[in-house]
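Each in structure tokens, the structures are laid out below.
No lab work stands behind these numbers, since they all come straight from the coordinates. Note that the coordinates shown come from a computational prediction; the quantities given were computed from them, not determined experimentally. Cβ atoms are built from the backbone, for glycine too; each structure is taken alone.
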Structure P
């Protein structure tokens with residue numbers, strides 16, 4: 001089960017609870033917010049949100065990887081005015097504002113933050129530089145010193161919602177991090193092998209042993225599993 005925390009805060013007109021839900025490695029979780037929006041947490045992720053949104057804005061804070069389906073119609077929410085209230089997602093380095101859309105935000109510690117838009121329209125703001133950019137469907141924003149927009153990466157970004165890993169020219173180091181989070185293991189890899197590049201689609205329903213066999217079949221290294229540790233050797 002995910003970890004759950006509840007904080008009581010007193011506002012000027014009413015009392016509100018702030019909830020924080022976090023997933024461990026090898027976990028995913030679905031959260032329905034008070035406006036009818038849905039947040040899907042990937043492994044090693046968290047979301048902080050109020051029990052009731054304010055009338056002026058709907059704001060949540062996330063880390064890790066979260067896919068959102070933002071309520072924008074009365075059929076998805078008890079309050080038809082929600083579609084006029086901005087929905088704001090904050091991470092450590094960026095703020096994303098939407099009115100109604102589906103998108104994926106990835107903000108794992110130590111990695112470049114990305115936001116991928118499946119439908120609708122997004123405004124992405126950098127907290128460091130105050131730079132901003134508009135995202136259209138099929139585009140991904142990469143946040144470094146500036147915001148860079150690329151097209152055609154959204155299928156890869158949201159593949160986890162469909163039960164898959166999807167890698168397009170990714171390093172072995174990146175792939176091992178994904179395996180660590182999903183299978184709750186630790187990986188050790190020589191630095192000279194971390195930058196080997198691979199592409200492919202793998203079902204997350206596969207046992208870890210099958211993933212190891214697939215990677216070993218490349219013939220470029222050998223991976224073994226011992227006491228929940230993956231050891232990569234030449």
Structure Q
């Protein structure tokens with residue numbers, strides 16, 4: 001009987017401990033914002049989920065930083081944050097890393113970052129039978145390494161990127177001087193698209209940056225004639 005009583009007491013203690021653990025409050029705040037091109041004052045154009053990351057770290061010693069992915073339109077949001085003071089920084093994107101921001105997060109807190117992209121790509125699209133013609137220029141306001149590649153891509157959803165496409169045209173630029181690249185208006189024709197179908201097209205360009213990331217033009221929606 002004594003053994004049964006001891007086990008009963010242990011069981012009650014275990015349930016009490018679990019109840020106390022379950023009573024801890026979950027995340028009660030959120031952080032969101034945009035990573036903005038310092039020249040255009042618009043959110044950067046990138047890809048998801050690996051276009052860039054936001055590093056968030058509690059603002060005290062011995063804190064462990066956590067990263068979460070930004071969106072293709074240059075915005076970000078994390079709804080699983082506890083209220084408090086944080087160091088926040090966009091990282092691993094096709095831009096020069098800005099200064100760390102100290103952010104007091106309470107409720108839904110917005111913080112924007114202004115960055116200098118490695119490259120900018122401005123493109124237009126004209127449909128042709130079974131394809132699309134993309135005309136574009138590559139520019140930059142600060143050197144970030146040799147311009148290595150340009151790529152025109154088309155996909156049947158707005159998830160289109162340098163790795164997600166139905167059709168693409170890639171050109172190696174490693175042997176061409178950057179001055180010539182920046183002075184040229186390029187034309188690429190993507191063929192093999194289905195007539196009557198909707199596609200999303202854009203242009204990617206890459207320097208030899210350590211993150212191996214592309215800069216992008218805005219996404220253009222087309223219907224192939």
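General observations
- For 25, 16, 10 (semi-axes √(5λ) of the Cα gyration tensor in Å, for residues 134-197 alone, calculated) the corresponding structure among P, Q: P
- Mean count of other Cβ atoms within 10 Å over residues 30-37 - highest-scoring structure of P, Q: Q
- At a computed 4.6 (distance in nm of label points 7 Å out along Cα→Cβ at positions 38 and 190), which of P, Q: P
- Looking across P, Q, the calculation of relative contact order in percent (Cα under 8 Å, 6 or more apart) that yields 19 traces back to Q.
- Identity of the structure behind 19.2, 65 (criterion: Rg and Dmax of the Cα atoms in Å, calculated), options P, Q: P
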